[in-house]
Structure 1
Amino acid sequence: MGSERRGGQQEGGLLGAPAAIAADLPSALDRVPGLTGAPRTVTELPGGLTNRNYKVSTPQGSFVVRVWSAGGDFLAINRDHEYRNSMAAARAGVGAPVVAYLPDDRMLVLGYIDGRTFGNEDVRTPANIPRIALACRRLHAGPRFASDFDMFVIQGRYAAVTAELGLRVPAGYDSLMPHMEAARRALAVRAEPTVPCNNDLLAANFIDDGRRIWLIDYEYAGNNDACFELGNIWGECGLSADALADLVTAYYGRTLRNKIARAMLLGIVGKYGWALWGAIQAATSPLEFDFWSWAMERYEGAVAGLTGPGFPRLLDYVQRDD
């Protein structure tokens, strides 16, 4: 394996202090229609690796306020697209309603969904697999998004950022590019039309209100291969291969080996790309989070998938007519 690239910006160097992000939150909330002058209680919500999230409770109801850092261009985040895609997801019936968008205040205001936020164990629960598949199908059948998402393109953008800024990347990262190219060629053989995807369905982006599962956070949303959505859930939530097969089968309504293989291969591709996302965050984010360990966890998963004995079989299966 090759050596790491080092140098450039250090941790906390580019995005600004978190305290400054929300310093003017009270006055910004007064600019939100329906919240102006209203009595309210503001509570910071846990989670969020590129935002500060707040629950705002008023006599008229509760809202979630997302306040983002600068520097989204490094991570391929377009906030105008996030707003428009959040609107589309709400129209599809799986996203929270959008209340207001104040780009000058770096703020998106959404309706609060009263439910339980999932952890990985919830996603792995067999009874939830078909419910998650249904939520994904609803989103994917909804209005087209304002943007496209292709992890092969995004990974290239992240690689350009790390090279330009001289950021540290995992040792041997570039040596796996021939495997990525082999995956890209194989996936192109039976490519299908794209659908509106969230593309970032970590466990914390599922909310269960007791009747249905909602999908939140559309920073990385874009029209994409449906199997990327399913494979990324597998990769981010630690599903077993059998659970992934169950998820893909529930999504398509029947067992399709080529789709199961496609989802797994795209999940591996996702890990490879997200590893650079973590490397960029490790060098630039002001948030107190171990982004480097996060990046290495994805990278190690990508190495196992791209160099393991099952990789040639995945390349074969995704090209077959099931």
Structure 2
Amino acid sequence: MRELPRDGHEVAGLDVLPSPYTTLVGSVADRALVARAMRGVDAVVHAATLHKPHVGSHARQAFVDANVSGTLALLEAAVAAGVGRFVFTSTTSAFGRALTPPPGAPAAWITEDVVPVPRNVYGVTKTAAEDLCLLVHRDHGLPVVILRTSRFFPEADDRDDVRSAYDDLNLKVAELLYRRADLADVVDAHRCALERAPEIGFGRYIVTATTPFTRADLAELRADAPAVVRRRVPASEAVFAARGWRLLPSIERVYDNARARAELGWAPRYDFAAALAALTAGEDPRSPLALAVGAKGYHAETTGIYTTR
């Protein structure tokens, strides 16, 4: 909603909360509202969802209503309105338990071909929503691109032990190695998906910063991740040491964005090497867009680290 108008697009935003970037206030599960919002629309970006942090505060039915029923309402309204392309913002959390190898096993190399094993209702409903996207594409020919985005939220980690062990920016930069993307790159992936959707027809892509690791690193990543990082990105040692930062001792999965780069023509800019270069220059490694958007939180009331502002 911030960036597409700068590209010359006329946009309308639907959200449950009013904001400077919200045109219509309401739920994507409200079929009458969705039908009204779809008039004159030629492309849909569907990012509405209940997230993982809502698992502890919302009932499973609420996840079904927003993530499944809401997705179906949007898909069917898009078909009825003759919309030409549909981009669905999904999540790498859809992989669920497939992201965690058993003890002693190498780290998992995660591509779009990995079969999801949902961990919670968030993963279950996002996977179901993806299946609805495929079903509607097959039944009606609606071009759909699904983007399984890795972490790009600015809020602190939801694990108490991790927050107490690592400086927040230390952790986020380290996650660029294997499981994080910058917001600006995520937005660019959506731009690419909107452009390529008609020729792709249906596609599912992992959106994450480009990793410096290869499959040959997987066993050592699980046992001694810092050794792999020092070998693959030697500059990291001095940059982290200067700030008193630490690398993660073990990495259990690595997301591979090769298919998104090849098929979407996506070129992410904010990877681990770029972050090191920014830090060396005394700059913030996050994009201007990520800094401008900032943390919004997930709940209407303060709930630990998940505040509204």
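What follows draws every value from the coordinates through simple rules; no lab data is involved. It should be emphasised that the depicted structure is a prediction, and the values quoted were computed from it without experimental measurement. Cβ atoms are built from the backbone, for glycine too; each structure is taken alone.
For FRET efficiency 1/(1 + (r/R0)^6) of positions 51 and 259 (r between Cβ atoms, R0 = 25 Å, to 0.05), the calculated result is 0.55, so let me know which of 1, 2 that is.
The correct label is 2.
A value of 0.50 was computed for FRET efficiency 1/(1 + (r/R0)^6) of positions 83 and 291 (r between Cβ atoms, R0 = 25 Å, to 0.05); which of 1, 2 is the source structure?
Going label by label, the one that fits is 1.
Out of 1, 2, which one gives 17 for relative contact order in percent (Cα under 8 Å, 6 or more apart) as computed from the coordinates?
2
Out of 1, 2, choose the structure whose coordinates give distance in nm of label points 7 Å out along Cα→Cβ at positions 59 and 147 equal to 3.9 when calculated.
The structure behind it is 1.
Upon calculation of helix-only ellipticity at 222 nm (-39500 (n - 2.57) for each DSSP H run of 4 or more, over all residues; to 500) from the atomic coordinates, which of the structures 1, 2 produces -14000?
1
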